[in-house]
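Laboratory data are not the source of any read-out in this text; all were calculated from the coordinates shown. Predicted model only: the values in this text are computed from it and were never measured. Cβ atoms are built from the backbone, for glycine too; each structure is taken alone.
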Structure P
Amino acid sequence: MTTQQTLRSAKIRIRIIFIITGLILSIPLVAMQFTKEVKWTVSDFIIAAGLLLGTGLAIELVIRYVKPNLPKTILLVVILLLLFLTWVELAVGIFGTPFAGS
């Protein structure tokens, strides 16, 4: 694969990251129109966007620069686990940190 093809595929993956982030954030936005149980503020959307974009870009960096499959897989699992634990902590406060949502 040439350098130009690699750069093109990286740009496509970054576009996909932004599109998926937007689609995920549209779920609570649409839900807020139909129910009073979903109450996100602008800061909630900003934090969620930061988490999702940060995770997506970290995954992109691992895919781009880590070559052996086992370390790549381990890093990807760790990144996704950190996203999940952070999201759950912000939502319900399972660890009881000061920035918990409960």
Structure Q
Amino acid sequence: MTLDDCTTAIRAKVGDDSGLAATLRFDCGEAGSIYVDGKALPNTVDNRAADADCTVGITLDNLAAMLRGELEPATGFMTGKLKVAGDMSVALRMQRVV
């Protein structure tokens, strides 16, 4: 999956109101970022690299695996496939958007 594919998939999962009530950024390094604004109504998903309540450092391949259901977020965190910076409670609600 490309960054655009992942952005489109997350946008579809988020919908108008994800219940996230926070901002979340997936930082895929050189591949780019996906920013979820769960505070805005309707929620928005784009590719800006803005500050967020929670930032998840993850490779594009691992993000694609999460979106396909092949990698659970908790497992990814425990195995070091994703790193969380910022508000951990937002990271716990991440399953609403992936």
Structure R
Amino acid sequence: MEFIKTDNGKKGAFSAIDGDKKAGEMTYTWAGDNKIIIDHTEVDETYGGQGIGKKILVNILDWVRKDNIKVIPLCPFAKAQFEKNEDFRDVLA
């Protein structure tokens, strides 16, 4: 599984790519220079139950920690992950 970040300065996404298939994607919108809003998570139904969404979120967390970016999780999936995983909360805005 490969994780690819795309960002146009206003919006971005992290995609989980399995060979030539997109297994899942988490999108975000910039809210200033050092804050993002995670607004959507989608996982292909054939990858359901494999933890793809959480793996994508962990990749986002690695990036935001490195670049000192704060996160507002509006997406219900991302919000639930922050509630379940105390070690994710250091990046919350």
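Details
- Computed 1.2 for distance in nm of label points 7 Å out along Cα→Cβ at positions 8 and 32 - originating structure among P, Q, R: Q
- Looking across P, Q, R, the calculation of relative contact order in percent (Cα under 8 Å, 6 or more apart) that yields 30 traces back to Q.
- Source structure (of P, Q, R) for mean projected area of the Cα convex hull in nm², computed value 5.7: R
- Given 1.13 for Rg/Rh (Cα atoms, Kirkwood Rh), for residues 24-63 alone, calculated: source structure among P, Q, R: P
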